[in-house]
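Student: Multiple structures are listed underneath, in structure tokens.
What follows draws every value from the coordinates through simple rules; no lab data is involved. None of these values were measured; they are calculated from a predicted model. Cβ atoms are built from the backbone, for glycine too; each structure is taken alone.
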Structure P
Amino acid sequence: MSIHKGRHALITGGGTGIGEAIALALAAEGAEVTITGRRMEALEQTCAKADALSGGIHALVMDVSDEASVVNGTAQAIKARGNIDIHVANAGIAETSAFAKTPLDFWRKIMTTNLDGVFLSCREVVPGMLENGWGRIITISSIAGLKGLKYGAAYSASKHGVIGLTRVLSEEYMGKGITANAICPGYVRTPIVERNTELIMKRSNLSHAEAEAAMSSDNRHKKLVEVAEVAEAALWICGDNSGSINGQTIEIAGGQV
């Protein structure tokens, strides 16, 4: 029997991309999955995909940049399906700005979603994990959390912060059945990357293949990472014999970062 069967997983930003892929993978393993996001339409589309396969995914509108939304939403999920066993802090935004031209409100918007949101969602699930004596926290950082990203001061700083927070969680709850690890993908084939590919096509008069190659050039193997690769890593981190994987950064970028 899968270790995920009957576990309650909460995934922020679960309506698209990486979050959706992890939600579907966990549901296929028998987990009860709560996915959150700001748009119910996107969440319901993910639920429909699960219903066509194995079911087990439940939609909940939540804005990780709003403390009350996170507190109330997490409480609602726990009331409906019990304490959170697996938490994937995935919600985030990826926008760039030249450093010297970056306004403070832009900086704060990125930090509020990408770092504050991870802090809030993790804070709300930890008590239940402690009560159960078991928990798996997976934060979705980025290769930008390991190195500087040109024109990405706010984004890179936020993702570095996510890794720092993850390491603190791994230390603070060590020996209590809870692990915390960060997945650090390179450029992944997601709707965000597709939109950026289209922007490159328009700006540079490139074909789709050429624009995609430009997007994936920072991945060491020079191709986009597939969401299924990230989802498989998440299953591994919270699967059988994973208790000694703690405080780690799992880089998925086609080579050494």
Structure Q
Amino acid sequence: MSDENLIQRVEEKKAKLDSIRPLEQDTLRRLEQWYDVEFTYSSNALEGNTLTRSETAIVLEKGITVRGKPLKDHEEAVDHFEAIKFVRDLVKDPRPISEKDVCDIHRLVVAKTQSDQAGQYSRFERRIAGSQVKLANPEGIPSLMGDFGQWLSQADSTPDNAIEAHLKLVTIHPFSDGNGRTARLLMNLKLMRGGYPPIIIHPEHRPDYIDSLEKAQLSGDNTDFRYFLLDRLESSLDEYLGFFQKR
């Protein structure tokens, strides 16, 4: 199946979603609550968090811990939820997305688990476990992030730029931890500013996600990574359309 066919379907479904706007606010709020749990569960699970979907919902909706699960897993869920709320505020903010916004997203992502490093660029060499990708020297991170912030502030809110923002950030890998979660939040910020629904990468998609990402980082060919995320975007559009068209 070609990229062109996938892009065409994404744009056709986006047009359908636009045609039923403005979305009914009570219904949209319930859908967003479902996505808050699903996105938090999935994004954290990609990084090894052991909370299940239902356990994540308990933590976010009831504010209680789950017996037998590490405190760190609970804190990651709460932190990610706070980052989602911050991203939603940024969606409504008309100013360009900045380097500082990226650092603020990261600050929330690791606020409880790594408060001393929250929003701060790493000063140490970083490696990705099991990967051949070589990361930037710590001394070069501020300059790379400055260039990235400049690009980000000028990039239109299109699916391609949202995907590129994700790829650029994880390739710089500026933080000691939380780079993937921050990149996925940033990608969804760009998508939502463009009127698209957020992308969710489920744990069962992790091999395709990681393999396509690493291929893009090692070879410079982002074809598979782009196709994978556009396919996930189409799934999100199907979810939104199915939800609202039943109403």
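Student: State the single structure among P, Q that was used to calculate relative contact order in percent (Cα under 8 Å, 6 or more apart), giving 23. Intermediate results must be reported in sequence, preceding the final value.
Tutor: Working: P: 18; Q: 23.
Of the options listed, only Q reproduces it.
Student: To which of P, Q does the computed value -14500 (helix-only ellipticity at 222 nm (-39500 (n - 2.57) for each DSSP H run of 4 or more, over all residues; to 500)) belong?
Tutor: Working: P: -14500; Q: -21500.
This value belongs to structure P.
Student: Taking mean count of other Cβ atoms within 10 Å over residues 122-129 as the criterion, which structure among P, Q has the greatest value?
Tutor: Working: P: 19.5; Q: 11.1.
Checked P, Q; max of mean count of other Cβ atoms within 10 Å over residues 122-129 sits with P.
Student: Mean count of other Cβ atoms within 10 Å over residues 18-25 computed as 26.6: which structure among P, Q?
Tutor: Numbers: P: 26.6; Q: 10.1.
It traces back to P.
Student: Given a value of 20, 38, 33, 8 for P(r) over Cα pairs in 10 Å bins from 0, in percent, for residues 74-137 alone, point me to the structure among P, Q it was derived from. Please report the intermediate quantities before stating the final value.
Tutor: Details: P: 20, 39, 22, 14, 5; Q: 20, 38, 33, 8.
Of the options listed, only Q reproduces it.
Student: Another question about this same structure. Suppose you compute distance in nm of label points 7 Å out along Cα→Cβ at positions 194 and 218 for every structure in P, Q: which one lands on 2.1? Can you show the working numbers first?
Tutor: Values: P: 2.1; Q: 2.8.
Source structure for this number: P.
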